[in-house]
1. Comparing P, Q, R, where is Rg/Rh (Cα atoms, Kirkwood Rh) highest?
2. For distance in nm of label points 7 Å out along Cα→Cβ at positions 97 and 121, which structure out of P, Q, R has the highest calculated value?
3. Here distance in nm of label points 7 Å out along Cα→Cβ at positions 105 and 129 was calculated and came to 4.0; which of the structures P, Q, R was it taken from?
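Nothing in this text is a laboratory measurement; each read-out follows from the coordinates by a stated rule. Computed from a predicted model, the values in this text were never measured in an experiment. Cβ atoms are built from the backbone, for glycine too; each structure is taken alone.
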Structure P
Amino acid sequence: MTAALWYFGAHYAAIFFLLLTAFVVWFFRNPERDIPSDENSIVSPADGKVIVIGRVFDDRFLKTDALKISIFMNVFNVHVNRIPTSGKVLGVFYNPGKFFSADKDKASLENEQNALLIEAKNGKKFVVNQIAGLIARRIVCYAKPGDSIEKGRRFGMIRFGSRLDVYLPTDCKIDVNVGDKVKAGSSILAHW
């Protein structure tokens with residue numbers, strides 16, 4: 001489209017589409033990451049900013065108290081999601097919903113989302129929940145129930161701004177603070 005507009009003399013429109021194309025290519029970047037080798041570490045599933053850390057009762061997946069860590073991804077973050085720790089996917093739960101701003105608390109309950117229930121190699125269960133945001137309209141998840149998964153491997157993405165919630169057992173040691181910037185696959189969120 002950009003080349004055709006330029007060829008036919010619509011230079012301003014061609015420049016607009018060139019900038020739009022550059023943004024889309026940049027948005028879908030998928031850099032390699034250095035994955036920590038420590039088996040007790042739990043890495044971030046997303047690039048972004050930690051916006052919530054707290055103890056909650058997870059009545060949807062784990063049916064018990066859990067430590068919740070929420071990571072907000074703005075449109076400038078890499079949106080490829082990665083597995084926090086090695087294990088096996090026990091279930092994948094998609095829930096259609098609304099598209100509130102992903103940095104709001106109600107997004108965790110009301111927005112479109114896709115959750116992975118995972119059993120780590122140590123037998124402990126945790127959840128990674130992809131949540132669509134105000135602009136994001138497409139959750140992609142490659143993981144399927146029964147899959148064996150490795151820490152730091154890509155499992156999906158959310159297109160154009162969103163959030164990931166991680167629900168961990170209450171005996172985990174949290175290694176991040178609200179406001180910290182994290183990178184998927186390389187930043188350590190917690191330890192078993």
Structure Q
Amino acid sequence: MPIAENFPEGLEPTGKIETADGQFHFMWGPGKDKNADGSPAEVLADEDVKSAYAARGEEQVPLGVSGTMVAVDWDSCVADGACIEACPVQVFQWYRTEKDIPAKDVPGQYFEGTGSAVKDERADFTDKADPIREHDCIWCMACVSVCPPQAIKVDQSNLEAHEKAAGTFVKMEAGTPNPHAHD
């Protein structure tokens with residue numbers, strides 16, 4: 001199922017993923033084990049994903065969404081890698097190629113951003129494309145257009161949700177200069 005059109009409505013930050021350049025992005029939850037139509041979430045139904053979890057002895061659990069302006073629904077992501085291949089500015093990396101930990105343990109982690117940004121270099125089908133450099137996104141939507149389960153939503157207007165969750169949102173009054181504008 002596609003990522004919710006109204007993302008991040010109804011979700012709350014469940015943790016941060018911090019990066020070496022001082023940036024961070026949120027994980028949003030709760031995760032889902034069923035789609036809106038009652039069918040199992042993609043990762044619970046995908047045989048490659050199920051086999052990879054079993055081989056690692058890891059339990060598949062609802063994970064949620066990684067990122068805000070570039071959001072990847074990890075409960076729909078089947079580790080295809082099309083987004084990684086399509087992105088012209090390398091927003092994504094396979095998180096397990098930097099830290100080989102269960103996806104449920106990623107929130108609260110610090111990443112250097114040294115994981116692989118090559119489609120065929122995922123650790124296995126438990127790996128997830130993480131928008132580790134979402135702040136570098138150029139809004140081209142290439143990743144959205146190629147994602148087989150439609151697990152990605154790119155929406156620059158979600159910056160407000162990110163800032164509110166981070167406690168840095170400043171409401172602009174009409175006629176007030178933008179403090180983020182460059183001179």
Structure R
Amino acid sequence: MRVVILGSGLGTNAEAILMAQQAGRLGRARVVQIFADRPEAEILVLGRRFGVPAAFVDPAPFKTKLEGEGEERFIAAVKGCAPDLVVLAGFMRVLKPGFLGAFAGRIINLHPSLLPSFPGLDAIGQAFRRGVRVTGCTVHEVTPEVDGGPILDQTAVRIEAGDSLESLTAKVHAAEHALLPVVIARLSER
């Protein structure tokens with residue numbers, strides 16, 4: 001299964017995927033390309049480190065959504081890799097119908113909450129401020145509704161009395177790094 005990863009930042013989730021691949025824990029999946037929407041995104045460095053092509057694709061002109069010429073550039077770049085699966089790993093853009101249609105049923109996202117609770121931005125902070133006792137992370141299929149696609153798997157994370165926002169964030173990220181490669185491996189065996 002050919003996997004393309006899209007990211008915007010540090011790439012810690014992409015790194016977890018690539019480490020799982022290196023350790024033989026990604027099933028029949030193989031990451032063939034990494035794309036970032038920011039030229040300075042650290043996720044691009046992972047390509048060199050793990051021997052996977054990595055490239056910046058200009059998403060202009062919008063800051064938070066992918067549409068117009070930027071969407072067309074991303075569609076062309078991703079299509080050129082012939083992916084079986086597109087993984088959003090910290091990709092901070094809302095995908096529009098053109099991109100979703102081009103890869104229908106083949107896009108998954110990792111979200112730092114137990115959806116349907118706390119969709120959208122700052123999910124960990126939302127859960128922490130709300131005072132819930134359990135949060136976590138979710139891998140779901142991407143649909144036009146932001147963070148509303150079918151849930152593929154979830155991991156719960158307890159919020160302990162002594163947790164700070166920083167400690168909770170670290171616990172959720174650790175859960176994400178464990179969950180996403182497992183889901184990809186499982187999808188590769190279908």
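1. Details: P: 1.05; Q: 0.97; R: 0.95.
Looking at the calculated values, the largest one is P.
2. Numbers: P: 3.2; Q: 0.4; R: 2.6.
Answer by largest value of distance in nm of label points 7 Å out along Cα→Cβ at positions 97 and 121: P.
3. On the way: P: 1.4; Q: 2.6; R: 4.0.
This figure was derived from R.
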